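What follows are several structures.
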Structure 1
Amino acid sequence: MAELAARIAESYRELSPQEQRAADFMRDHIADLAVYNSTEVARLSGVSKATVSRLYRRLGFENAEAVREHVRGLRAAGTPLATDAPTSYADHLERELANLRAVLTGLDLAPAAALVAGARRVIVVGFRNSYPMALHLRQQLAQARPDVALAPQPGQSVGEELAALTADDVVVLVGFRRRPRGFADVVAAVAASEARSILITDRSVAGPDIVIACPVDSVTAFDSYAAAASVISLLAAAVLAADLPAGRSRIAAIGETYRALDELE
């Protein structure tokens, strides 16, 4: 069934003026509908509670609770819900700190670091909004060890990268919400191969050998990847520490290449 904004757009011309007034308020405050009841919507939009109840039914909802559940479901799926920009960053800071506490409390990266450090080859996989996080992880791991690939390459498919996985390979999947429809199939394909796998995600998923869940909840319309970026940094550091002499030699060699090519400031 269509999302709330689409339902309002489809039905708008058939609504009474009072219903349109309430619909305008709902459209402009969709994120707030996750907590508002029908009395609050009526008061804030300047219509009667009966009008709001009638509007809910016209839009295909049984009651205010159904609307709240619908909006909560949208946000849980990662759908950006437009809202006013925060006038204070205190709430944002508290949410970020809560996300960091949730992922770091009791976190043990040693098993994941051991897999990555000991692999013959590492493939980091990410799609859509997870791709930048996968790119960042690959860049950091490449400082610590050789043979770290990123998939899929821009404009390419991922099948070629997964076709010849062996027991000596490790695949790190980065998959935060709003994943493409085929992501579960990729996870299953890796799990069915001989390779070991690690999944960095916003929720636990069966299949990979190791799952690291990073909250992405935010007080804004958009998800925050601060906790994920922190975990990525810690994982790369743990991989580097797994064989520090080799890691130091690699970092030194990379630095020499930077200077030879005059790549950095």
Structure 2
Amino acid sequence: MIPKDQYPSDVKILRVVSINVNGLRSSVTKGLLEWLEQSDADVVCMQESRITHEQWTEKFRPEGWHTHLFPAERAGYAGTAIYSRLPFVSVKDGLGFELADSQGRFISAEFDLGLSHPVHIASLYLPSGSSGEEAQARKDLFLGEYAKILKQWRDENKSVIICGDYNIVHKRIDIKNWSGNQKSSGCLPHERAWLDHIYDELGYVDTFRVVRAEAELYSWWSNRGQARAKNVGWRIDYQACSPDWKTRTTNAWVFKDQWFSDHAPVIIDYKIQE
């Protein structure tokens, strides 16, 4: 990860981080907030926060950060959060359909970055379908509803960076055991085709792959079978952006020097000069 002061002095960088924290309270005990302080991050999008507003005390909201939490109605489940060094112009919870909104699966913050248009940075936690057919059906329903919204945003030419745990790998390069997972949720052909649709047809950009084309760059590892030690992983955490961010993408990393979760932070730097 390049320190920001190593960029040319005339280059203004927006550093955006996406991380599934697998429980904010747990990740904080593992040093997440200390890492944020030295990460040079501007905006951090968290998924699976699993914390209520009542539990979300000052201990979890460090000084110097603008913070917003969107918890699930069910305690200890799902939820998203955004932590930002930059002030919010506004924040909107939800996508307007029950599966997303009752489980706190999407929040979007608007920012004024000095560009000619507002920028929206969102935290998305797509459902997992791994627990069975009903879970997969709920996930597929979410994908269908969300695709309609993504199309609407492209029709509006909305500038967005949608960070999140998508619970889907896209290409063979994004998973260690490709052939063994063709019938596993998260690697199903119709799920990968959904990503093809948002990237190839709607025009969103997987900005990580704009600058990092190499294999074995994963963001999630099972807790079983020494998967992390052997790097048997999946790349399921993305920053899917409107096309205006493609040429602004400068660097990208998966941070693995310290572990806060079963997911690793995905960090992308964007140039924000006009």
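Derivation of every value follows stated rules applied to the coordinates shown; laboratory data play no part. Treat the numbers as computed from the prediction; the structure is a model and nothing was measured. Cβ atoms are built from the backbone, for glycine too; each structure is taken alone.
Could you figure out which one of 1, 2 the value 12.8 for mean count of other Cβ atoms within 10 Å over residues 103-110 was computed from? The read-out comes from structure 1. Here helix-only ellipticity at 222 nm (-39500 (n - 2.57) for each DSSP H run of 4 or more, over all residues; to 500) has been calculated and equals -5500, so which of 1, 2 was it run on? Derived from the structure labelled 2. Out of 1, 2, which one gives 1.7 for distance in nm of label points 7 Å out along Cα→Cβ at positions 7 and 247 as computed from the coordinates? Only one of 1, 2 returns 1.7 for distance in nm of label points 7 Å out along Cα→Cβ at positions 7 and 247, namely 2. Source structure of the calculated read-out (log10 I(q)/I(0) by the Debye sum over Cα atoms at q = 0.09, 0.10, 0.11 Å⁻¹, -0.37, -0.47, -0.57) within 1, 2: 2. Once distance in nm of label points 7 Å out along Cα→Cβ at positions 159 and 183 is evaluated on every structure in 1, 2, the highest one turns out to be 2. Starting from the value 19.1: which structure in 1, 2 was mean count of other Cβ atoms within 10 Å over residues 111-118 calculated from? Only structure 1 yields this read-out.
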